[in-house]
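Taken together, the values in this text are just the output of simple stated rules run on the coordinates, not laboratory data. Keep in mind the model is a prediction, meaning the values are calculated, not measured. Cβ atoms are built from the backbone, for glycine too; each structure is taken alone.
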Structure I
Amino acid sequence: MAEASPLATCLRPVRAVVLDTDGVLVDSARLHAAAWREAFDACLAAVGGQRPFDPVDDYLRHVDGRSRLDGAAAFLASRGVQLPPGSPKDAPGTGSVAAVAARKEEVFTALLRERGAEVWPGSVRLLHALRDEGVACAAVSASRHAAELLQRAGLRGLLGAVVDGNEAARLGLPGKPDPALFVEAARRLGVPPGDAAVVEDALAGVAAGRRGGFGLVVGVDRSGTGGHAAELHRRGADLVVADLAELLVPGAAR
């Protein structure tokens, strides 16, 4: 008699799973939020009269899942702060959107080297179960550090493809909520989006999965706030989990 699948019922029809990196596979979202807070607070202090960046609410609403430039522009616009866009050559600072984004990158790189980033145990269990069941997996990220994070975390060997910020820049792919990153990852796995699932913690990422026509969109809410889970549903998540272990049958050994 064949062994029962360890995968939850919702995952059994899919042929591939495309997962976000930060906050889904690797616990690096806290580092991104801390880096954004330092970069944004310096900018907000320069213009005056602004409350500090909230590393939970502002992070989830405006920058999570987006490229650095898109995230910086979205948050500053939400506060009515008008800065010139600048150029990729701008030094870290507060004088342009590009300079703020560069400061975030500078701080994040330092934090990553100092603290590192842990993996979510439930995510590792799910990746192993998917591999054992013959379901192809890929990781996506707007970050240019994703491949390094996944390699250092020991997860790269469980993934058939990685489409990160470096690949997006090379191919000219637009960032989330455009589905281009997810569609490219599915293409590399040889599976059409309708036969694949997206797993995302960012509002922009969930919206991208829905726009891309993926057969299943799973939201991940690690915030502990019911409001974020509800917003993930509103943006297109078919279901929301607090940990990827919830996508395994209870008691599954793998």
Structure II
Amino acid sequence: MNPLRVAIVGCGHMGLAFAKAFLHYNLVERAHLLLVGRDEAHCARLRAAHSGWPAGALGPAVAGYDLVLLAVKPQDFAAVAPGLRAVLQPAQVVLSIMAGIPIGRLQHELAHRQVLRAMPNTPALLGMGITGFSAAPEVERLRLHQVENLLNATGRSLFLEDESLLDAVTALSGSGPAYFYYVVQAMIAAGRQLGFTDSVASLLVKQTMLGAYHLINSTDQSLDELIASVASKGGTTEAALREFEAGRLADTLAAGIRAAQRRATELAGQ
């Protein structure tokens, strides 16, 4: 099998994170990875920052690559689409990681059938992301497996036959890191109210979060059992959990996630 050739259109943080992951795991050879910049000045900066990486503006050269990773901002897609449509070849696969733009619109504006849509999250920058993805029926099985391997280079991936579920992926895991940051921020603020300095409160909360994450992943206990193992009857944890329940914290979190899903669906229809 010939080496996979990948062009990345849109070389911001997420596009470059994917490029680095592909190279790190030897999924794509450096000579077969093209960074597509906005203009020649941008390409020059990419070449200077990433020595040895081919970089060029959107043009005929893109036609020579097996897969085109579309990583521009969603609001920039309309400006990029005509140039990309002009050079795409029928056998190429387009993988979009733009939020809110459905496969049907991608196929229409690019006049191209072999399209996949993925929703990564920002921990992909560290190789610890989770990416939900869907594919148009025209995508060949071999290409589907190749894309899955590429996505797994940034963490883990989950294939969804029903593309509409990607809006839920956006709400749950795409936006999810911000929810955890919000909780951590609130806990650190509570620590300050209890008399700790910012640095001490931050250390206590962050290390607690890290340890709890590893316990979740390394035990056979359910979440209810893990909670019960900390919340002894009549103790301090039980007092806190009773307050959370009185404030309907779980319901508030669920309502926020549903609001994110609705917004993702609205954006997909614009």
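Can you spot which of I, II the value 14 was calculated from, given it is relative contact order in percent (Cα under 8 Å, 6 or more apart)?
II
Hey, helix-only ellipticity at 222 nm (-39500 (n - 2.57) for each DSSP H run of 4 or more, over all residues; to 500) derived from one of I, II reads -15500; which structure?
Considering all the candidates, the number was obtained from II.
Supply the structure label, taken from I, II, corresponding to mean projected area of the Cα convex hull in nm² with the calculated value 17.5. Present the calculation step by step, with values, prior to reporting the outcome.
On the way: I: 13.5; II: 17.5.
Source structure: II.
Tell me which structure, out of I, II, gives 63 once percent of Cα pairs over 16 Å apart, for residues 84-195 alone is calculated. Don't skip to the answer; put the middle values down first.
Details: I: 68; II: 63.
Derived from the structure labelled II.
Taking 16.9 as the value of mean count of other Cβ atoms within 10 Å over residues 116-123 derived from one of the structures shown (I, II), identify that structure. Please list the in-between numbers first.
Working: I: 16.9; II: 23.6.
Computed on structure I.
Given structures I, II, which gives the highest value for distance in nm of label points 7 Å out along Cα→Cβ at positions 108 and 244?
Structure II comes out on top.
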